[in-house]
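The following blocks contain the structures, represented as structure tokens.
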Structure P
Amino acid sequence: MKLHIENIAKIEKADIEINGITVIAGENSTGKSTVSKVLYCLFETFKDIEAKISNEKRQSIDIRLSRQLKNNEKDEDGLEIFFVPVDFKQEIVDGIIKGLDSGELRTEEEIEELVNGFLNGTPYTMSDINSFSKYVLTINKMTVGQVNGTLMSRCLSTEFNHQYLPLYNVYNTPRISLNIKDEDIDLLYDFEIDSFINTKFTPITHSIIYLDDPHLIDSLTMTPQEVSLAMRRRKRKFRLVANHNARMENMITDPLGIDRNKSVFDEIIIKDSYNKIIQKLIELLDGEIDLIENEFRFIEDGIDEPIDLINLSMGSKSLVTILKLIKSGNIVENGIIILDEPEIHLHPKWQLSFAEILILMQKELNLHILINTHSAYFINALEVYSSIYKIANRCKYYFATLNDSKRAEFEDVTTNIGKIYIKLAQPLLDLEDLVGQ
């Protein structure tokens, strides 16, 4: 999998390959998280894209129909009944969608005839049916490139709080592409319509997991109402659809979690693959997460009382989140995970152990893992364990820097990782110089 980014936020150009474990190292504010957000939006947008487009079309027609459909009935007191049964509206929408998909509805007159056929003999009427039929034809004629590009723009706006266009030269054209097994997704920004246009696409089948907030696991201690309220707050904050943290909350709190389409045999194979990883996490945490009296708690070895997840340390929360996602079946074979500075709350000893677990996860499940970090401990541990587990050839290392114009650049240093260590060690050397003065 190869990701290409041009002129997004601070990034002038980035070419990142992810075919196992990819590490992007660098100082703060060098575009590492920008890469993560773009990759997340690609997967979030193009996963099951045909179903998304169909749902968007259906929802648009339903909303417009609801605005224009009137109920002319009156109750026994002579008061107007404004309510139109949902089932009746759904029949009309279903008929329109079926006609559009089959090609039977091509003109405004055909749409109006269909709608009037439903309305005849009922107390319901349409206000300005002509404008409704024009609207339906307009959205049906929109190209796949327009719709896909708008969905991508919407996701980027949510992740970047509307600030994903180039920060250094607003007239440089943003471009994003992703190559997966010789299939391409290409997006080019069109300033005239203020949105991306999708010029090539392929559907994506896997969900993406993006973890950068240890507090996500706290949602398991909330009531369903509290979780719903928290997600609504996130949506309001980002104005559009829910951002990646809200989606991760939804994934973690999903009571079913496991893919309903897996056979018994698939489940057994996956459990066998997961067993080593789960045991490593349990050993590191010295305990595990479990459902007790309909509430998830942490059971620590040697401690009698189950621990509320909110009371775990930040480092433990990060690892428990991974454990929960594995046990619930959200982390699947060939899936993709983004970890943004996963070492930030971990003691150096835990950093080494977590690095081993990630290497093991990649080997056992063939995961694609993108890691942003500025920890030399963590990078070195990934390098060492990838060699021990014989997957060093599946690891790529990139060094993120800002050029003189403060534009983010990414250098492939896989064959020269020492360049990362020198840069990350420089603050310690500077401190030693101060001590020696």
Structure Q
Amino acid sequence: MGLLVLLDRIRFAIAEAWHTWLQYCGEQGWGLLIVFLPFILFDLRRFLGPSVVLLVMRYLGLPRDASAAHDRFLATAPRVSVVLAGYNEEAAVVPAIESLLETGFPNLEIIVVDDGSEDRTYARALPYAQRGAIRLVRNSAATGRGGKPSGMNLGTRMASGDYLVFLDVDTSFDRDLLRHMIGPFCDPKVGVVAGNLKVRNHAASFWTRMQSVEYVIAIGLHRRWLGLFGTNYIASGACGAFRRAALDGFLGCDVATAEDLDNTLKAHRAGWRTVFAPRAIATTDVPETLKSLVHQRIRWDRDLVRVAFRKHLDLLDGRRYGALMAVELGQVLLVSVIANLLYVVYLAVMVVVAPVVLIGVMALCLIAYALLSTLSVATSLTSSERRREERWMLAWAPLLPLYNELIFRWVRIYATAMEILRLNQQDPYLPQSAWRNAPRF
């Protein structure tokens, strides 16, 4: 009997809340608009615009296939250097080398940089160096390992290629990856090519599945969208290519985290274009537990504030560095930093002023986010060569709003606040010796 009474009270509370919500909607038209304003301004356009435009363009056969121009450029056999810089990668280094050798890409140089590994990374790669298949170097400095940016700089100095491809040692890639990454350099204005990174261990846990959905939207969809306007601002460190002239212009990586974002923005500052190569597919393992994923996202979100909006804040000057990129970076600043901090204020005000209305607003927004996330995944899959293998993501896409809103929005708020206040800035991802020499912003 007690259970029936409890259920009846819950039903009554829900009905009362729904009645209050409908009454508010009927009486407070402008108030309702203000309540939904964050969703309308920051998310509806950001989710709906790319999906609608890219679907229409695909129907119209746009953009035009540039493979003929790419093939003509590749026929000139441009000198390409692939840099594999890693630490404790004994299990991955041989498969990575073998995969590159199997591509059959002409005029290819493979450089493996062992950043003071404590395992057998160097020993596993050594036979390939002894027979001339790769160039191998080991950081044996007394100060210890220098971190990935330092390894990339060392590989860059050793490289003889006019085009440099940076890959994570533990990343897998399609056999034609190099063709698709180097082809876009047929345009002399292109300085950076971003590869299409996907999740390899998607079946490992709930968290890896959600990251798979994230990658398909953030990379597979949104980088295509940004490519329409020439505003791609990052080439992933796990799969990115640079024209040698662009790298020489800013003398390589600063010894700090987020070298991929930093280098791409440096190239834009120097006048180079960054393009996305959707068919240059690489797969990587992502964090399998919530704890490791939160640590990764704290680092990423702090890096965004530090690199994009402290170190490169002047890129928001559209007169000097291009109006479209200024608009894109301004939107990222507004949505990822300012709006998230204001979200705390918004919630506090709504809890005090209209808590029942807040419940209704959040419920409706989550439903809308679920629909838009599913549309985004579906749009991305229409252009994916692996759409059959990736169809499972459609069933998981509706969960993305819960994953983002209940957990990772708060992670981003925490990381942003910590970086703005310059608290706990040292990241264990960067070795102590490198951190001491890292530039401060």
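The numbers here are math on the coordinates, done by the rules we state, and not lab data. This structure is a prediction, so every number in the text was calculated from the model and none was measured. Cβ atoms are built from the backbone, for glycine too; each structure is taken alone.
The table for this structure:
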{"quantity": "When mean projected area of the Cα convex hull in nm² is computed for each of P, Q, the largest belongs to", "calculated": "P"}
{"quantity": "Read-out distance in nm of label points 7 Å out along Cα→Cβ at positions 125 and 405, computed value 4.6, structure in P, Q", "calculated": "Q"}
{"quantity": "Structure responsible for 1.00, with FRET efficiency 1/(1 + (r/R0)^6) of positions 205 and 293 (r between Cβ atoms, R0 = 30 Å, to 0.05) calculated and labels P, Q on offer", "calculated": "Q"}
{"quantity": "For relative contact order in percent (Cα under 8 Å, 6 or more apart) computed as 24, the structure of P, Q it came from", "calculated": "P"}
